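Next up: the structures, one after another.
Bear in mind that the values in this text are calculations on the coordinates, not laboratory data. Owing to the predicted nature of the structure, the values given are computational and were not obtained by experimental measurement.
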Structure I
């Protein structure tokens, strides 16, 4: 749908340009010339404009990376590992104004005469800015979502731990620096939260109160060989950060009675986001219609099961129930090769040589409130290490969580979505796209669509019983 929408936009724009610019000779209709070709003069002009677009994009990515250091660490860029994002009111406003001004500049670009590929880059970069500006203008997460500040703290440490990109001592020093900044950041957060939403606050409280093991256990694996003074500084900073997070949760709890339960963005805003942020030719009503149709389709498929109980995951049906957490993780990871063999034997797809390992890890407690089924962590766009991870909650065959029980009974459907041929494969390929605007284009609709169609491919190809 996205490709069709881009094609439509380009066709309309090209048609508009033709109506306004008379030609001395009949147009060249070969090779879709009306969309992909331009006159020599237009080519010369557009190539300069397209170069300017790419320069603006490169400067924006550099600005973003420096202003959001935790995001950068998570993406594999470790230039600012000793910093957290500045959430002072002045800096929040400054960043929002910067994005707004940049978006206006990009919107004003006259792209009608540009070659198709350059116009696509312009559309994609504009949409990237639209998504950020929409967050600043409509969602206003710094004012409404207490998870922003807990996430900055938890990801600030987690992004230093998940890969051994540097020595333990250097990573411990970066962690110490970030820990020292957390009490002030959380205080800023409480000051910024003028319209907090109760649902987000409750999730933030759970995360803040579950963070201890990430800081006191996982983090301390970096401290084994630290000099005594550095170890003491790390422990002191860690304890202060944990206390600040618990205090943050306590303060949120006191404010809960005055918070709204939820604050929807509204249909008009959602329609704007669908069109300008996600580039979809759909409005809210049509998205709902698709959702209802898909739900009905899958309920119909479920009703056709010979045994209705098969719709409810039951680990007891598995031939091999892992006895403990370690066995569960190893068993989960071992099934990936089975799926790769299936794909290759049937020539369903080609796996690139640069594809790294996909590992299964236990989900840290701090992330369970917001990711009860776990989450996938691909190699970052700046990562030198091509490894990807799926972090899965603690093994529990009696869990009420559908996905945990499903993973124990048969991990392949979730592996197909999260790993290969799903998210891990797609995002690894995306990281190697030479065009920087497209490499940076983290379009969730495309990402989830790829994984969903990968699941359907495996189902129709006969992988699952």
Structure II
């Protein structure tokens, strides 16, 4: 399975070498006007067309080829296109300061405002991707039940937890999920808080990706944790090599918090061999793993990869329905076993009288009827279309030297503008035009990534994406005092 799953990477590397040889004139063959078709490459490599599609997607994200409607694939001349991001360097352990977090949260909230004319700063689905009519019908049906108006005490309705266990198994997490190991939460953020509280103590080290979700920085501050940002590749996520030294030094006093599937903000997807190596390192160092998989269900390319949590004994898997059904639902869950599960449940009971029984009943009905799975299929298709729309629009307007990621799932992508760009200033300029974006500095413990942007393609329609990116392009060139 492993060999077949990553054949597309072997093909992509071989074709990349061939393209670079053409560009440098190191081959007697002239570069073709049209790049080989998917069918032709599939025959040459004896693989399925879908494998070639994945390989071509890698080359497209590197700015080497582009798809042209009704004309197949074309080589991009040197100097054109947008190249992939380089691997960030190793960062030092930093503890966020209060002033930094105040500024971080102010800008993070500004990025997430849904009232914007063109919401490109949100990592969530928009109203047109939320199954509002279905959910309204389910709610009306559930309001007739007396139990809908009570509390849903921890660990939550067992029938809903059983449905979620089946969801985790059906969609390939690799975890032998059971209702008795699932604790319902009010969104993924509460799940993160419960998990970190259960496995860390003040002064412990939080190992995580760099850049990382800004909420991690806030939670670390509240819990008295030090943060060690680790080198992270924009396509393959956390680099296992960057874990070896900190795990050997901080065994027993550290925790790994990671998003292997479509991480926020990069959109990266960790390959299987990296997951197995990271799991091995964490087992050797007795390091607990918290896996944030809120975007994992929004997969629209590539094979299903089992979760990192399925490979470790001291692991917490957490997710929510905020990205797949709607952020207003405030319904998430954590899955774990043994003392970690007991500690999270006890803390949940101590800090809350429970969640909404009405929301739990509605979601249970949505899952049990199959409506959720039909909706998920549509969401994946729409998200992929909007990602393609955004990448195409960005390639038309970004200044030379810019780089973008091409996520294979999730709702966000990452842009690196040429050095000297200030995306905090760009955020304010965009806001004046009715556009929200998320500046890169809010995803760092120390204000790094000042020339980077995270854009979301789930909350805006394809038309809004095209208009918003066109305006952003003008603002970027204006800030750099370059002609558009």
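Below are the figures for this structure:
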| quantity | calculated |
| --- | --- |
| Origin of the value -0.27, where log10 I(q)/I(0) by the Debye sum over Cα atoms at q = 0.06 Å⁻¹ was derived from one of I, II | II |
| Among I, II, which structure scores highest (criterion: relative contact order in percent (Cα under 8 Å, 6 or more apart)) | II |
| Structure (I, II) behind the derived value -13500 of helix-only ellipticity at 222 nm (-39500 (n - 2.57) for each DSSP H run of 4 or more, over all residues; to 500) | II |
